[in-house]
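Presented below are the structures under discussion, each in the form of structure tokens.
FYI, it's all coordinate maths here, none of it is from the lab. Because the structure is a prediction, the values reported are computed rather than measured.
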Structure 1
């Protein structure tokens, strides 16, 4: 529902975020925080969180294609298992057709 705020601290800085949280310039924030505004401790907590989130980028996967490879191998294994379990499923239908077709 909300925007990615990972780079908010780098964009606005501590003073900008403090100003945004105290003045609540956004319509949704006005509705929520007019009756009970954020305290200085809550604003400090949000700033600390945004600073930490912006300084530590999410870890990138070392093997981005690993998911596709594991999915493909898994699909082949499942298809192979189905083929093995159902290997005789059409034997009862094929024999009469083949015998009738050779006449």
Structure 2
């Protein structure tokens, strides 16, 4: 682990508390390949937070996961007609085995 204390980030860059800039090559949790502070994602998150922060998709239905599931089925090759959203790789593997 590096002795770098990150203060903020933008796009693919992270900045330490001294203002030094680094390219973030990790694409870690909640950043993925969209970069830090992506304006389109920030806008969508703010709009969604005003409606509903979280809804267990295995207990209740809500529109955003349903629309995503529909898109995934439509854009995946083959004859898939089901989706399963999981919280981790372990859940994904368990779901695939059932």
Structure 3
């Protein structure tokens, strides 16, 4: 849930950037819009994944113990893929909307 909401709101943050004019400043850079959106998506997915890892480590402190330690890496990969998916979804939704409400 931490990854899901962080990723989604990082994607939807494009609306706020558009309202305050930061998006215009970003789009005038000599970089393609595609690369800007890929960068925003990867950045949001990275932040969401780091928060997911923090929640995982906190759960380990509280007492969670995975039965198969080799699956932890697979879990981290899935966490990043989920973060990437929902950040891209939030960015796609935000590109069509005009305001946050």
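Identify the structure, out of 1, 2, 3, from whose coordinates helix-only ellipticity at 222 nm (-39500 (n - 2.57) for each DSSP H run of 4 or more, over all residues; to 500) was calculated to give -10000. Structure of origin is 2. Highest-scoring entry among 1, 2, 3, by relative contact order in percent (Cα under 8 Å, 6 or more apart), is 3. Out of 1, 2, 3, which structure matches 50, 29, 18 when Cα extents along the principal axes in Å is calculated? Here the read-out was taken from 3.
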